[in-house]
Structure P
């Protein structure tokens, strides 16, 4: 079983070593001082580092930007600040050139802080703001989840699959609707069992919901629920059914269960947005939206099971149809 706190402590210890070594080496080689570098701060989503999903993926994008673009970054987690606004304000006061708020739960607080610091550039990930100094970055989660649903519809033996949402909100509805449409596109007779956990950080709850769905004969489970979804994967593996990961490739969480993952390429999106900021010294687009066409979402490799040549052709045809429909 994965312990989030233990994972986080090990992760942060390793990260500190890498950060110190990387900053020191880069500065020595280039002769560029820290004061000359672009500074970026990020307020992570509710579970923070070690969620093995959303926050970790965003962090990888920042690490890549540090290594390839020469930026430096700082971050805050909700468990240390107790409030999103506290962390965002600290990052804005620290003279960061760009402050990122990760996740739709941050919207209200990032708008409050952005109004207090009108000369600071802000990036809101996973929701849309109309404030002039906030750029919004969103994803077409329904497109990636549609592909996940196709795979689920192909691989179910019981004609029953399950979806677990972390919160009953419009963003997570996009995951659910896309997944359901994908299942029905390839397997119209299949049933999709849906339940909302209203918690992104509870792996035990994820196991409980997964167990209930398995009792209803669901044999492929998909969750958009952060660390709660990790519990779903663990329970799917324990009971010998299939699971589909989310946000990043979660195969390593259940190597006998995870047949693929819906990739929400947050690391790619964060990196490309920072690259644009480094070049332009501002974010000129008020809203950046990334889907299949922009490589914002996709599928991880198929593992544990396999697709026949006919199924591969069907998946690709439906993927291309969706891209054409969205043009």
Structure Q
């Protein structure tokens, strides 16, 4: 269905966009994305399998890591069909309801992942600042309750987004900038006053992802203060080394998240290709790299993977 400007017509579908100007190499792009998804799914599945089957890894840090792996797998399920369908079959059309559902799951999972990264920062802070009480503070029931709160927070703040969008008619240009649906993109297609959606989207970004990133920063300031008081150089380096994996995961998640948010709001008229490429980085790189980062930096996890696959 072609994009139209007739305000008397309501779109039944949106049109997805792959990579503008790269149509001749869509097959190779499809092969590249298929490879990424296979690595992503296998990597996170291996992490879950190893943590589940090895009782030595039933510790708070690895339980939080398994939460992260589940979120990343769900995110790949939510985005994979439309992205791969776009590049393999040139399947561009997506219904409004499907788009709203995909948009909810993408933002919901991103919100929950931000919460889990905050919990992992708290885990590192407790492990370094109060190691003797670590096991008594982060018990399994308490961790389960924390995970439940993260999920409920995600549902509570993200569910209004598609519900608000369903009130509108969509009669502006119906071509989205990506091979998946984001709130900012869909919102701009509505032929109505979108002030409420725009403000709500900005507010929840600040009070959830923004607040989470601020608290993570504060936790690392406190961690740094604690490790600087350690007299032994060896203990100092060991304490910092336990935070490297989490710090890499935080940078992988928040850097494209904030950059894409800023580009959506303040660089709308720039070339579309950087937006599109950053959008794929935002969705695919953190789930792809998290298992690799933790496998490389965690001695116990790395040894268990090697023992299982290379015995």
Read-out distance in nm of label points 7 Å out along Cα→Cβ at positions 166 and 206, computed value 0.9, structure in P, Q: P
Parent structure of the calculated result -15500, given that helix-only ellipticity at 222 nm (-39500 (n - 2.57) for each DSSP H run of 4 or more, over all residues; to 500) is the read-out and P, Q the choices: P
Origin of the derived value 12.4 (mean count of other Cβ atoms within 10 Å over residues 134-141; candidates P, Q): Q
When distance in nm of label points 7 Å out along Cα→Cβ at positions 198 and 286 is computed for each of P, Q, the largest belongs to: P
Which entry (P, Q) yields the derived value 38, 22, 17 for semi-axes √(5λ) of the Cα gyration tensor in Å: Q
Read-out relative contact order in percent (Cα under 8 Å, 6 or more apart), computed value 16, structure in P, Q: P
Answer label among P, Q for the case where volume of the Cα convex hull per residue in Å³, for residues 126-277 alone, calculated from the coordinates, equals 106: P
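The numbers here are math on the coordinates, done by the rules we state, and not lab data. What you are looking at is a predicted structure, and each value in this text was computed from that prediction instead of being measured. Cβ atoms are built from the backbone, for glycine too; each structure is taken alone.
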